[in-house]
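In C-alpha cells below, several structures.
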Structure P
Amino acid sequence: MPQSEPTLLDGGSYVDGCPHARLAELREAGTTSWQPGTVDRTMSQPEVMGAWFVHRYEEVKAVLRDPATFSSQRRTVMLVDPAPDRVEAMANMLINMDPPKHSRYRRLVAPIFTPRRMEALRPRVEAIAKGVIDKIASKGTADGINDIAAPMPMRVIAELLGIPERGEQIFEISNRMVGAVDAPDPETRRELALEAALDIHLLGQETAREKRGSPDGTILSAYVNGTLEGVEGDQPGATDEEAGWFMMLMAVGGNETVRTATAQAIRILAEWPDQRDLLVSDLDRHIPGAVEEILRYRAPLRSIRRTASTDTEIDGQTVAEGGKVVCNFTAALRDPRAFDDPDTFDITREQPRTQLAFGFGEHYCLGANLARLQLQVILREIYSRIPDIHPSGEVVHQPTPLIAAMLRMPVAFTPER
C-alpha cells in the first residue's frame, strides 16, 4: 500500500466518503490485503490493531458462514480493539456471541421479525413516514439527515422496544455513540461516545427491570422474559446486563442502518437522475428493486470484524490464530465476479440471493425485513411528494471505516402545493 495513503482502519480514509477506486484496486490485486494498525483518538481504546481486509464477495461469505474458524466473540465484531477487560462484558451483546449461545438468544426475538409480523407494522410505519415528510414538504429545503433520514427509524425502534416515549432519547444517545455529532476535537467525541454507551446500557437495564415478569409482546420484553408467540420450548430470558447490551445493539444497528441508507438514497438518486425518473414513473414496480440496489451500491455498514480461532487461510493467504479479519462489504458488493458492471447504479438489476448489506450466515441481520419495510415506505413518501429532492450544499461524511453515514446534508426540492 502506498505510504501516502492512510490505512483503511483510519477514519482519514473516509473523509470524502468511501474510497471506491482504492478498494477496487485492492480487490483486483487479491482477495485480501493487509491494512496496518493506526491510532484512533476518538475511541476509548485508541490503539487499533492491523487487520486482513477481505474484499471479494464469495470470500466474505465464506468467512461469515464459518463461526468456528472466524469468531465474533473472541475480540468482538468491532473494528477497534476493546480493552481485554471489556471483551467478556461485550460478549453479552447478541452480535458478539458465537454458537451455541448466539442461537439461543437469537431465538428469543427472531419471531418478532418475520415477514408476516413486519407487514403488520406497515400502517404504523407509513403513518410515521407521512408525518416526517409532512413537516418539510412545503418548505423547499431541509436538513436531509435530521429532518428526513433520522426521525422514522428512531421512532420505529423505540416502539418495537416498547418505549415509544423515549424515542428522542434513544436518537440522541445513538448519535453520540457512533460519533454523529459535531465536536471540537476527537477527544471530546470519544468522551461523548463513552458517556452514551453507559447511558444506553443503563436505559436497557432499567427497561428490562420494568418489563420482567410482565410480557407485553415488545422486543425487549421478549428478550428478558423468554416468552413470545412462536418460540417453542422453555427459553430462559436475558439478564439485565444482557438486556443493556441488546438495547445498545438495537439503538445503533436498528437506527443507524435505515438512517444511513435513507440519506444515501437521496444522494444516489440525485446522482443518477435517469434511475430516479424510472423509479418515480412506477413506484409500485420499482421501489423493491431500488431498495436492494441502494443497499448494494452504497452499503450502510462498510465493514465488520472477525477473529481467527485457529491458524487458517483465506484464498491462500495465511491468517494466524488471533488474527484480525475484516469483511469489507463495500468492496464485496462491487465485486465484478458477483455483479455485472458493478459501479453502475441500476434499480432493475437482478440481485444475487444473498444481500450482503445485511451480513450473512448465523449473524444475518435480524432486522433485515424491518429495514426493507422502512426503506420502501420512506422512499415512496419522498418520491411521490418531493421527487426532485437533491443535496443543495456541502455534504459532510462521518470519517469512519464502520458506517457510510453523513453528519450533514442540506437538501432542496420543489415545495409541495
Structure Q
Amino acid sequence: MSEATEASVRAEVRAWLEANWSVDRGLVEWRNMLIDSGWGVPTWPTDWYGRALPIGLEAVVEEEFRRVGAVGVAKTGIRRLAAATLLAHGTPAQKERFLRRSLTGEDTWCQLFSEPGSGSDLAGAMTRAEFKGNRWVINGQKVWTTSAHHADWGLLLARTDWDAPKHQGLTYFVIDMHQPAVQVHPLRQMNGHASFNQVFFTDAEVPPENLVAGIGKGWAVATTTLMHERRGADGISRWGAASTRPGRIYDEERAEIATVMEPYKWYPQRAGRVDLILSRARETGAIADPVVRQEIAKVLTLAKTAEWTARRARAAQVQGRPQGPEGSLGKLIGSHVSRAAASVHTLISGADAMLAGPDGPHDGTIAEILISFPANSIAGGTDEIQRNIISERVLGMPKEPRTDNDRPFRDVPKNVVT
C-alpha cells in the first residue's frame, strides 16, 4: 500500500463497507471483522491489524465510515492511549495479548500516572515496584485516574530504582485491575460526576511479562502515552457521543457508551461547548448587543485557530514525524478556548448560567460548562507544564533550572513522608 492514492483507498474501503457493513451485526463481531480487514486501524503495520497506510489517508477511511454510518474500532479515551503505547513499545507477546481486545472494546483501561505528591511533576512518582520471587510487587497510591472503577487493565508508572535520578528510576507496567490488592475509590466532582478515582496498591502483583520496554525505561514509554493524549486533546468535545440510529450494532454501541464511556459524557462541557454559543446568543437576544457580538467573534476566532493548530499536528503525522511536543500547543490552546467559551456563555446567559438541572438553560448544560471547564487547564498536564514544554522543546529557550535531575531520587526533597 506504499503507493496508495486517495482515490484507490476510497474505492477499496467503500467496496469493503458495501459488502460487509450491516447494522444487524453485533458490535464485537463487527470490530473483529474490521481488525481482520485492516480498515479498523489502517495506518498500523500490516503485522498488527493495519494496512500501513500513510497517516494522511486515514481521514479518507474515516469519511467513508461516516458516509454509511459505520461504527469503528474502540479507540476512544484510555483505550486509544493503551493501544498506541503498546504498539510502539510492547513486546510481540504483549501486542498479541492486548491490542485486539482493546480494539474490540472487550478490554478497558485506565492510566495510573498522577499521585497526590506528584501531579505535574510526573517523574517524581513514588509508587514502588519491587521484584520479589517471580513477581513485581506494587505499593503506593495513584489519583485522578479516569475509569479505574471499571478498568480491566492499568497503564502503571512506578519507581523501581531509588538510587537512580528521578527520570531513570521509573518502569512502566500493565497491571491487572481486578486483583484484590488494588482498591479503587471514586472521587465526586463539583459538577456531579465521578469520573476520577483514587487507586491504592497494597502488595499488588504484576508478572514479569507485563513489564513494558525494560526496567528503568518507564519515562520514555510514559512520554509516548502523554504525547498521544495531548495530540488527541482537540477531539475531546466529541467523546462520549452516541448515534441515535436504529439497529443492533447501534444499540450495543449506545450500551457501551453508557457504561465504558460514561465517565466522559461531561467532556464536551469541559471543552466549553463553542457549538452552542451562536444559538444561545440568538435565542436570548444577546446577539443584538455589539459587546456580546465582539466577544463571540473573539472566541470563534480562537476556536478556529485551535482547529488549524490541530490540523498542523495531523500534517506532522502525514509527514511521518513521531508524536512530539507540538501536541502541547493544541492542549494549551484548547484550555484557552474552553475558558473563553465559558466567559461568553456567562455573558450571554447572565445569572441564569448558574441554574443547574432542568431549571437552567439547556437543562443545566450551561451551568455544567462553568464548573467543568477548569479541568482542561489541569488534566493531561497543567497549562504551566505545557508552556514549559513549548518554550524548551518548540522555541528552544533555556530550560528551567533544576536541582533534582542528576541526584539519586532518594536524596531529592519531597513534599510527602517516605
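A value of 26 was derived for relative contact order in percent (Cα under 8 Å, 6 or more apart); which structure in P, Q was it taken from?
On the way: P: 26; Q: 14.
It must be structure P, since only it matches.
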**Asked** Taking FRET efficiency 1/(1 + (r/R0)^6) of positions 58 and 250 (r between Cβ atoms, R0 = 25 Å, to 0.05) for each of P, Q, which is largest?
**Response** Q
**Message:** Of the structures labelled P, Q, one was used to calculate FRET efficiency 1/(1 + (r/R0)^6) of positions 146 and 402 (r between Cβ atoms, R0 = 25 Å, to 0.05), giving 0.30. Name it.
**Reply:** Q
**Message:** If Rg/Rh (Cα atoms, Kirkwood Rh) computes to 0.94, which of P, Q did it come from?
**Reply:** P
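Every number here is computed from the coordinates shown, using simple stated rules; none is lab data. Note that the coordinates shown come from a computational prediction; the quantities given were computed from them, not determined experimentally. Cβ atoms are built from the backbone, for glycine too; each structure is taken alone.
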